[in-house]
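Right after this note come the structures.
Bear in mind these aren't lab numbers, they're just calculated from the coordinates by the rules spelled out. The shown structure was predicted, so the numbers you read here are calculated from the model rather than taken from an experiment. Cβ atoms are built from the backbone, for glycine too; each structure is taken alone.
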Structure 1
Amino acid sequence: MKNEMPSVTSTYFITLIKDYLQGRKTSQEIVAVTAGVIPLDSEPDEEETDITHQLSDAAREMNEHFYFDIVTHLSHAEDTTPTREGLLHHLEEYVAGHLTVQELLHWATWHNMDAGETTAGIFDNIAVEYFCLDFLPKFYQQLHADKYQRILDIFRVNIGDELKEKIAILLVLEKERQSFLFFLRDFVNQRKSSEDLDIYLMSKFGMDHKSFPYMEELTNGTELSAVLQKATLLP
C-alpha cells in the first residue's frame with residue numbers, strides 16, 4: 001500500500017484530523033475527500049468509532065510511525081478546537097440537512113468527552129466555546145431548525161463582540177428571553193441589587209455586571225424592550 005500511495009504521510013492524516021476538529025470539514029466530507037485513498041466508513045457501527053479514530057487506525061495500519069507522529073503532534077497542538085469558521089460551516093451543513101443533530105453534537109462536544117484523550121487545544125473564541133461546550137449539550141433537544149438558523153445568523157453577522165454573541169445565543173430561547181427581561185426589570189426597579197445581578201449574570205453568562213455589555217443602557221434609562229432587542233442582535 002505504501003508503494004501505491006507514496007504521497008500519503010503522517011502530515012496527510014494530521015491535516016485531515018485537524019480539518020475535522022476545527023470544523024473546516026464534516027465527517028462526511030472527510031470520507032468524500034479520502035475516497036480511493038484510505039477506506040473510511042461513513043456510517044460506523046459504533047458511535048465511538050468517529051472519524052478521528054478511523055483516520056488514526058488507518059494511519060497505524062499503513063505505517064506504525066504515522067500513528068505515533070499523529071499522537072505526538074496532536075497532544076501538543078493548540079489548534080485542535082472548533083473555530084468560528086468551523087462552527088459556521090457545521091451549522092450551515094446542519095441547516096442544509098447534510099448533518100444530523102447527533103453528528104453536530106459529537107463534533108462540537110469532542111472536548112467534553114471523558115475518553116482519556118486530550119490535546120493542548122484551547123478555544124480562541126468565547127462565543128464558540130460557549131455554544132459548543134455549554135449551550136448545545138444542554139439545549140440541543142429543545143432546538144428546532146429556526147433556532148439553529150438564528151444562531152447561524154448571529155455568527156454570520158460577526159459584530160466583533162464575543163460577549164454579546166454569547167448572550168444572544170442563550171436569548172434564542174424564549175424562556176431565557178423572558179427570564180432576562182424580568183430580571184433586568186427587577187434590577188432597574190431596585191427590587192434586585194447589583195449582587196443579585198452578578199449572581200444571575202454569572203449563572204447564565206459567566207460574567208458580572210462590570211463586564212455585562214449592556215450595563216450602560218440599564219443605568220441611563222433605556223427602555224428594557226430596546227435593551228432586549230439589542231441583546232438578541234436582531235436586525
Structure 2
Amino acid sequence: MNRIALRVALSVSLIALAGVAHAGTLSLKDAVVQASSIETRYLKAPGAAVTSFTTEYFANGEIMMRWDDQRVLLMCNKAAYLNLPGMKPAVGTLTIEQRQMVAYEAMMAGIGGVAALVGLTGETIEYADDGSELRSMREGSWAYGVEHYEVTSQRLPDGTVRVRARKTETVNKVGPSSPGDTISTDADQAARLAELAPVDSWTELVIQGGPRPQGVDAGMSLKGWVSTVEKKAATVGEARKLHDCK
C-alpha cells in the first residue's frame with residue numbers, strides 16, 4: 001500500500017514538473033540595441049487611455065518615430081523631417097534651431113521610456129521558454145519611501161520581448177511631521193507624493209527583433225513635412241541625396 005502511494009505521489013510530482021516552463025534570461029539592454037522597433041506603451045492613470053510611442057530602426061541609420069498622428073524622421077548630417085499636424089505653434093513657423101530641438105525631444109521621449117523601465121527591472125530579465133508570462137516584484141525609491149511594482153516579462157515565439165511594470169503601492173517611510181519641523185514637512189511630503197505616478201499605472205515595452213529594414217521607402221512623399229535644416233526634399237530618396245546620406 002505504501003509503495004502504491006509513493007508511486008502515485010512520484011507520478012503527480014513528475015506531471016507537475018512537466019508542466020513548469022523553463023526560464024531563461026536575456027539582456028534587455030542588448031534587446032533594445034538590436035531592436036528593429038520598440039513600442040513604449042503607457043497607462044498614466046486607471047481609466048485613462050493607453051498612449052503609445054513607437055520607434056522604428058533601419059539598417060542605414062534612419063529612425064522613424066510615431067505617436068498619435070505625429071511622425072518624426074531622423075536621417076543623417078543633423079537632417080530630420082517633422083510631420084506634426086495640430087502642433088501649436090505650427091512647426092513650419094519655428095526657427096531651424098527650434099525644429100531641431102523638437103526632433104531631439106522626440107528622440108529623448110523614446111529613450112526616456114526605455115531607460116525608466118530598464119532602471120526599474122535591471123538590464124537582465126527572465127522569460128519562460130514556452131512564451132508564457134513571468135511575474136516578479138521590484139521597487140524604486142522616492143524622496144520619502146519606496147514604490148512597489150509588479151514586473152511582467154514575456155518572450156513570444158517570434159522573439160518579440162514584452163516587459164511591463166505596473167505600480168502596486170506607494171510606501172511613505174517617514175510619516176507625519178512634528179510641529180516646528182522645517183524639513184520633511186507634511187506639505188513637502190504631499191508635494192513629492194503628487195509628483196509620483198498613481199497606483200495601477202504602468203509602462204510597457206514591446207521590443208521587436210529580427211533584421212532591420214534597409215531604410216524608409218525612398219518613394220515616400222515628404223509633402224507636409226518640415227525639415228530641420230535649410231534644404232528640403234520632396235521624397236525620402238531625394239532627401240538622402242540632398243543631405244548626402246550614405
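Numerical summary
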read-out	value
Label whose coordinates, when semi-axes √(5λ) of the Cα gyration tensor in Å is calculated, return 43, 31, 13 (choices 1, 2)	2
Winner on FRET efficiency 1/(1 + (r/R0)^6) of positions 102 and 222 (r between Cβ atoms, R0 = 41 Å, to 0.05) once structures 1, 2 are ranked, highest first	2
Structure with the greatest value (metric relative contact order in percent (Cα under 8 Å, 6 or more apart), set 1, 2)	2
With helix-only ellipticity at 222 nm (-39500 (n - 2.57) for each DSSP H run of 4 or more, over all residues; to 500) derived as -17000, matching label from 1, 2	1
